[in-house]
Structure I
Amino acid sequence: MVKKQDSFLDRLVQRRALARWQRATRLAPSLDLDDLRQLRSDAAQVRHAVGELLHIADGRLTMPMAGGDGIDRPLGADWAWRPALWRGPIEPRGIAAAETRQRLGDEVTLFHDCKVSELTLHQLRNTREKDPAPYGLRMDVFRFDGSFLSLVLDLPESGLRGMRRNHLVRLNIDVEVEKPLEIFCRLNVKHGPNTEQLVRELPLSTGASHVDFDLAYTKMNEKRLEKAWVDLIFEGPQMNQVMLRDVTFVRHPRADI
């Protein structure tokens with residue numbers, strides 16, 4: 001357990017560290033370039049560590065007071081995960097005229113083939129009492145001259161550890177749309193030179209729903225798992241607003257028959 005940071009020595013160290021960076025900021029305009037490069041490298045390391053801490057803290061402090069992560073787990077679930085975009089604030093929070101391969105945080109990527117992008121993405125703060133996730137994603141699509149639009153969610157390494165062909169991978173998603181929209185979900189599992197794919201269509205009803213990917217229908221090599229990701233594919237998205245209030249994944253063993 002980490003010791004609570006409230007001792008006299010802890011506060012003294014923190015004040016000295018803050019004073020050091022304030023002094024470095026004052027001296028930066030007059031430093032020679034070699035010293036400035038080293039200072040910038042040190043500052044980047046500190047910024048990365050502080051940014052990670054703020055993301056975790058903001059995510060936890062905005063969760064419901066009842067505790068827990070709000071992920072619905074079936075009986076026997078051995079892994080559950082919510083992507084960072086729905087856990088805490090990301091930078092940038094909003095993107096206009098979003099280009100293909102646009103990243104949103106570390107785990108979500110936008111893909112499309114529009115010649116002229118009229119897509120906007122914005123991370124929003126969930127405020128409804130029923131929302132288990134502190135943050136959501138709003139996607140506005142105006143004129144759409146492309147043939148495909150998808151969001152790719154990269155699963156973490158923890159989701160691959162212990163994955164077997166007797167597992168079900170469940171995608172829970174809470175979605176709101178301005179008008180009916182077909183959404184397909186495709187699980188991709190790369191093992192060695194091969195990639196297995198399972199496709200499911202999300203129910204058209206607005207609100208919380210889920211799809212299950214049964215790995216028993218794949219030929220994946222459990223000993224050579226390298227990567228897994230899910231494509232959320234939006235069919236005919238023009239002149240529509242899509243709000244993904246929450247996205248979570250759960251893995252559990254299928255019932256033996």
Structure II
Amino acid sequence: MSTQLPLKTQSVPPSQFPDEVEMSLLDHLDELRNRLLRGLLAIATGAGLCLIGVRPLVRLLEQPAQGIRFLQLAPGEFLFVSFKVAFYGGLALSLPYLVYETLQFILPGLSRAERRLVVPAVAASTVLFLVGITFAWWTLVPAALRFLVAYGADVVEPLWSIERYLDFVLLLLLATGLAFQLPVLQVLLGVFGLVDAVTMLHSWRWVVMGAALAGAVLTPSTDPITMVLLSSAITLLFLLGVGLVALVHWRRPQAN
């Protein structure tokens with residue numbers, strides 16, 4: 001079912017909205033509900049598939065902590081961990097379908113110019129989220145675990161709760177994926193004329209301070225290695241966003 005977002009003026013040529021179909025507010029809400037239900041069903045289906053193979057998934061997540069013994073400290077702890085890992089896995093598997101449903105809902109109500117902005121932004125957001133997860137898995141998680149295991153290794157034997165460990169890994173992956181959305185946000189702000197590249201660059205001191213704070217807040221552990229790596233990544237992403245905003249502003253006069 002096609003949708004149309006409200007508040008279009010009569011001065012806009014109809015050709016700017018190629019898939020425009022008149023729908024009432026109730027029709028919009030009904031379609032939104034159906035798409036949300038299909039999205040939840042996709043997540044539940046993915047989670048069910050991951051639950052079937054949850055043991056290999058848990059073993060995969062345990063690989064960065066080689067040499068560590070994991071314990072079940074309470075009855076049913078691994079059962080709850082299995083559901084948690086299955087949910088995160090189902091969310092990751094259903095991400096392409098969720099993006100598809102989102103685009104199918106908003107695109108028919110957008111003009112051609114708005115589509116040229118939204119589609120690349122959503123695609124870039126998805127790619128950056130996956131890049132953030134990959135960066136966290138191959139860089140942040142191993143660095144954090146090496147520091148945490150080495151610190152006090154001559155004093156205590158590392159015996160970790162499987163639930164606490166997986167909470168640490170999964171939250172770090174999710175937080176890093178969200179932090180990697182910064183360039184998309186910057187480009188959107190630049191395109192809408194809310195801030196330009198020069199203004200962004202002049203605020204680099206605040207960005208460095210904010211990146212350090214974000215690294216401390218988003219990192220589940222308190223080790224300085226992970227916080228420094230994540231803060232450095234956020235700062236580099238900010239500079240990438242500044243370059244993209246400058247490129248957008250440079251190309252805009254030429255496009256006109």
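What follows draws every value from the coordinates through simple rules; no lab data is involved. The structure presented is a predicted model; accordingly, all values stated were derived computationally and were not measured. Cβ atoms are built from the backbone, for glycine too; each structure is taken alone.
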State the single structure among I, II that was used to calculate distance in nm of label points 7 Å out along Cα→Cβ at positions 44 and 100, giving 3.0.
I
As an exercise: helix-only ellipticity at 222 nm (-39500 (n - 2.57) for each DSSP H run of 4 or more, over all residues; to 500), calculated from one structure in I, II, equals -6500. Which structure is it?
I
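Mean projected area of the Cα convex hull in nm² was computed and gave 17.4; which structure, I, II, did it come from?
Values: I: 19.5; II: 17.4.
This value belongs to structure II.
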